[in-house]
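Coordinate-derived values only; no laboratory data. Note that this is a predicted model, so its numbers are computed, not measured. Cβ atoms are built from the backbone, for glycine too; each structure is taken alone.
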Structure 1
Amino acid sequence: MRRKRSITILYEIILVMVTFIMALPLFLAITISFQKPEAVFSYPPKFFPTSFYWKNYVEAFKYVPLARLFLNSLIVASLITLGKLTTGALAGFAFSHFNFKSKKIMFATLFATLFLPAETVMILPLFLIMKTFGWVNTYWALTIPFMASATNTFLMRQHFLTIPRELQDAALIDGASYMQFFWKVLIPLSKHMLAGASIINFVYAWNMYLWPLIVSMEDKMKTVQVGVKMLMQAESANNWGVIMAGTVVALAPTVVMFLALQNLFVKSLVRSGMKG
């Protein structure tokens, strides 16, 4: 009993240390964003600002149109998340509840695409396709190529397989169609999994950098992640308080979304672990 308690305490200490290491960069970014330029490189370093220097945030929005870039990222990340959840749920439903020719081969091929470095292998063909369609510098180019995902299809298929097939049989006997069963039974039973997937998809889409940099040649269509890089190349290149202010603005939505949906996210992990 005493040995088990000691191991538990050791695990908790390790978790606290790991949490501290992971949270330290975020803490430093927030504190530096509120410090005056002369205080950022002061010695000994100040981990807590003596006063909140809000001018860094004002200058960040002055040097770069962060408000427009923030809106672009919000639109792009929301559309990509919605698209991935919709296509992933529908494809997962098809692979888990229907039998059709070459089903296993198609799913194996889909699963194999998870091992492809998509952003490096597909980026040139995707850009040429977007250019042919005339979608460069539009929301279409920023969202359409990422509205389907093998990862989401795999996760939703595996989750749907854990739901008793008797529910589908009962729904069909009561006169429901397959799509009615999907929307009225499967989706409500999958809210925890959808919440977890939405966090992962939103964070991925929000943090995209290379593709928006290539396909958005006008500043008004760039995303906030590109905006942080623009801050590093603007007049504020040596003002790390301004750069960290832009970084905090770019981080805020993902942190807020995780805090808002963390309970559902944890439940989705627990349920998938119990049923896997």
Structure 2
Amino acid sequence: MEQLVEANGITVNVEIAGDGPAMLLLHGFPHTWQVWSAVIPRLSRTRRVIAPDLRGLGATTRAATGYDGGTVAEDALRLLDALGEQSAEVVALDLGVPAAVLLALRQPGRVRRLVVMEASLPGRDGFTPPWWFGFHAVPGLAETVLTGHEGEYLDFFLRSGTYDGGGIDPEVRDAFVAAYAGKESLWSAFEHYRGMPVTAAQLAAELRTRRLAMPVTAIGARPVGDTLYRQLTPIADDLTGHVIEDCGHIIPLDRPEALLPYLENAVPTTPSSARASAAGDPDFAL
């Protein structure tokens, strides 16, 4: 059930389902919480699933500032506080990943397990931003050019984000387009990209003195593959990696049945070094 929750000075729209230990799901671009709609029903059988719209996206407040990863991490932390959750498994996709990693670095006692997928951490080795990162980062440009063409633009990402190029469920697609319609909505989305230099500096500052001590799972598909796993290898003590075959970037909608065992922590893994973990996991492709 969707509800509005006050957290960190904004109103967060959040889908909450099920009972049990908390699992926080952070979406990416161009998504809302509904990117998780195919996995929430099963996850909610055993967990309290908390899936917010990120700052400025979906039905969450289009704030004037605060689109860096550190502030989005604080949004997530204060949302857990508001919902009475002392800790959570944290799962993130795409744009939500840097905030999830910062949350885990800054509040390790609040993150029981970290699952991150299909992203690359800004400022870390291996970060090679695609063309749209630059387009989105120019102040005022993308939202001016794209207003009135939101559907066509989002369809590029939603089709290329599926393995066969066929796109996602039409109802979810329409919900995404509605959520990003209008110049103000687009501005909020692109502010997340304009905040990436700050996010990169925040990650660098935390990593000078901190590591990821909780269990961490990095999941890749096409096109990111094992890049995130390689970025996390030097900074995570208990890391496993998986690449899901025949799967596009939007893993929770493209191959939810393949993703669910990793979210449910039902796949046996042996935490080890990068080489040993990859060798021991038949799903991992180096």
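Figures for the structure shown
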read-out	value
FRET efficiency 1/(1 + (r/R0)^6) of positions 77 and 189 (r between Cβ atoms, R0 = 25 Å, to 0.05) derived as 0.45 - corresponding label from 1, 2	1
Highest-scoring label, criterion being Rg/Rh (Cα atoms, Kirkwood Rh), among 1, 2	1
Structure (1, 2) behind the derived value 3.1 of distance in nm of label points 7 Å out along Cα→Cβ at positions 13 and 197	2
For helix-only ellipticity at 222 nm (-39500 (n - 2.57) for each DSSP H run of 4 or more, over all residues; to 500) computed as -23000, the structure of 1, 2 it came from	1
Per distance in nm of label points 7 Å out along Cα→Cβ at positions 45 and 61, the highest-valued of structures 1, 2	2
Of the structures 1, 2, the one that 19 was derived from, the read-out being relative contact order in percent (Cα under 8 Å, 6 or more apart)	2
